[in-house]
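Colleague: Quick heads-up: structures coming right below.
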Structure P
Amino acid sequence: MVTLSSAENALKTVYLGAVTELLNTKVNPLLAKIEQTASDVWGKEIRKAAKYGVNGGVGAGDEDGNLPAASGTTYIQLVSTLKNLYGQIEISDKAIRASADGRGSFTDLLNSELEDLLTASRFNLGRMLYGDGSGLLCEIADADAKQVDTTRNLAVGLLVDVYDTGGSKVTSGAKVTDVNYTKNTVALSSWPEDCREGFKLYVQGSKDKEITGLGSLFSSSENLYGLKRADYSFLNPVTQSSTTLDEIVMQKMIDDLEMISGSNIDYIACSAKAKYAYQEYMAGFKRNIDIMELDGGYKTLTFNGIPLVYDRFVPEGQMYFLDTSVFNLHQLCDWRYLETENGKILRQTNGKPTYTATLVKYCDLICDRPNGQGRIINIAHS
């Protein structure tokens, strides 16, 4: 017989391992390539020593002359706070009772809830990987038409906060009820009375609390990982602009990054427009594009043996060139359930006949070699 207690046991012993594996490897191909580690976590912070430059104790000399002076590799400390990621599973009391006499029915119930969680995580974790940590989804471009500057970060069902041009929250937890990806318009369950151009939409309660994604790496912000970019060229990735895309432009970016930092580019991420531009170029020469399968079962295009992956969260007209070996997702622990003092993970929702279990992960994304990453912007296609 299925009870609340047996439901908790199933979530803890049977489903946690499977859900953790899916969240770490199946939600996004870039996340699947990034190593996840508990190293360099100190309390609520990540403090990581990154190499800056090379060992200077090398040189030539005379047969009986002085040996080169020792000069060890320079290290700088990268610092970031652990971000709090949550995922919720909700089961109604009615559903538990309805499946009480059938273990198969209960299994179907849990599978459905976990599949919904995976779908939501696929969207939100993918968005955060390419975000700037602010939780910004879009900006109002036309208040009357409810048109925004981009809809790539929006999906029906998402709960958002609206902030005015002064940075004050004017609407909390509004639900996205419709998105028109062609016209770049969005409908919310409630809009601020005086909605204007320049108002911004953020994920509910997440403003400036998300992981340090690629948007942070390539932003024009003054600081990165607790250091001033102006003091260390090491902290500045490479950005090139090119309206046309061909093999020479792409190979030059790879070669430049290898020369600057010794990077080994093993992953290229692109927007839809950049993907079409590459396919258009290859089609013009009647050349086939090779396909490869990545870990996690993802199939993608390739460029000279490097996976070229389309991702909806890459800003339009851009292509990222990444050395994933120098990225780490540092975590206090892997996905775990929030537990009460007596070890319970299912808690009744206040005032409702439902029970929720909350998965949590404390982590942040750190790149050891920011200047070894690059992007091409302003890519166009006919």
Structure Q
Amino acid sequence: MVARAVTAQATEWSDLVLPYLTADIAGIGGRLRVALDDFRVEEIAAYPPSGEGDHLFLRIEKRDMSTPFAVDRIARALKISARDIGYAGMKDRHAVTEQTLSVPGRVGEAAVEALAIEGLTVRSVARHQNKLRIGHLRGNRFTLRLRQLDDLDSCYQRAIAVASVLQREGVPNFYGSQRFGREGDNATRARAWLAGGGPAPRDHTLRRLLASSLQSSVFNRWLSERLTAGLLARYVDGDLAARFGPNGEGRPWAVDPSEAEALYATGGVTATGPMPGPKMPRPTGEALAREEAVMAAMGLDDAVFARAGALAEGTRRAARVFVDGLDVSRGEGCLIFRFGLPSGGYATTVMREFCKVAAGGDEDAAEASESAT
């Protein structure tokens, strides 16, 4: 399926209007997060706790609470440093979310089980050998309720049609607007710093966020052009591809052109796109030319990202992602969407294909891990 290009023109180099894979199916509109329970996220752990070790793994449920806020409150209650608390991924404030945190084992199981923090419930506690780190998760499962729909039956039929396409071809793996900051200007600020010679932000975390936003902007523009050209699931000469599954993510390779089309068609293999930096693996041929053209059009080059140092070493990101167990059902005055995404995927990116408009609640990175995968 070839996506129709969006006719609106970008007014700023970082102001990119993203196309849809399912542009020939009318959007259903609607709104997410009318109520807190409308957006539920369950983190899928990369591994279970072993039952022994120097760290405690806490499975928590939190309501209307960001991960940093939860970490701060737990640290205060246990009288430890917030730096001692580990987590695998950031979770949204405006949702009901379940995730795992780790704390030093010296605090003891009894102290953890006795935590009394409004909006936070400890579901289980178990010991493990290591502290949780960013990226130590398989992904997230979502249960989302979309409300304020004009005609529930008609919207349901269109949602089923969109779901059929996404299950067959995958979802364009765009970074959500959350990646670019509350004002949407993080990439612009990064460009002023890295390409314009402006001063670097003093705060290390802010520097990291700005650098990753600029990388993400390059990826989104590359993917937008590939999708508009009808090449989301098609091989381009010189592609670096990646396999889906527990042994495939993050391992791009130069796929054999004679095998590429068949591999892409199975849904188990996808092209990868640029997250620029000195260590980013590079494609060849037409695929390389396309990436270089995107960088040139944005006024960027390798030297820009080299200035960011370890904050933007470079990697590859899958061009598409497949949702696990995508299910759409009718609820009372709403449609209910259930699906799983691997680490780094955005639920709101999936939902934009259904809604075709901003459905609300995009403020926070509910579904993205902090790793640039």
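Values in this text are rule-based calculations from the coordinates and carry no lab data. Predicted, not measured: the structure shown is a model, and the values here were computed from it. Cβ atoms are built from the backbone, for glycine too; each structure is taken alone.
Colleague: Could you tell me which structure in P, Q was used to calculate helix-only ellipticity at 222 nm (-39500 (n - 2.57) for each DSSP H run of 4 or more, over all residues; to 500) as -9000?
Modeller: Numbers: P: -7000; Q: -9000.
The read-out comes from structure Q.
Colleague: Can you spot which of P, Q the value 23.4 was calculated from, given it is Kirkwood radius over Cα pairs in Å?
Modeller: Numbers: P: 23.4; Q: 21.6.
Going label by label, the one that fits is P.
Colleague: When mean count of other Cβ atoms within 10 Å over residues 169-176 is computed for each of P, Q, which one produces 23.4?
Modeller: On the way: P: 15.4; Q: 23.4.
Here the read-out was taken from Q.
Colleague: 2.8 is what came out when distance in nm of label points 7 Å out along Cα→Cβ at positions 225 and 305 was calculated for one structure; which of P, Q is it? Intermediate values should be presented prior to the final figure.
Modeller: Values: P: 2.8; Q: 1.4.
Checking each candidate, the match is P.
Colleague: The value 10.1 for mean projected area of the Cα convex hull in nm², for residues 121-192 alone was derived from one model only; which of P, Q is it? Don't skip to the end; give the middle numbers.
Modeller: Working: P: 4.9; Q: 10.1.
Computing mean projected area of the Cα convex hull in nm², for residues 121-192 alone on every structure in P, Q gives 10.1 only for Q.
Colleague: Using Rg and Dmax of the Cα atoms in Å, for residues 185-296 alone as the calculated read-out, with 19.6, 55 as its value, let me know the right label among P, Q. List each step's numbers first, then the result.
Modeller: Numbers: P: 19.6, 55; Q: 15.9, 50.
Checking each candidate, the match is P.
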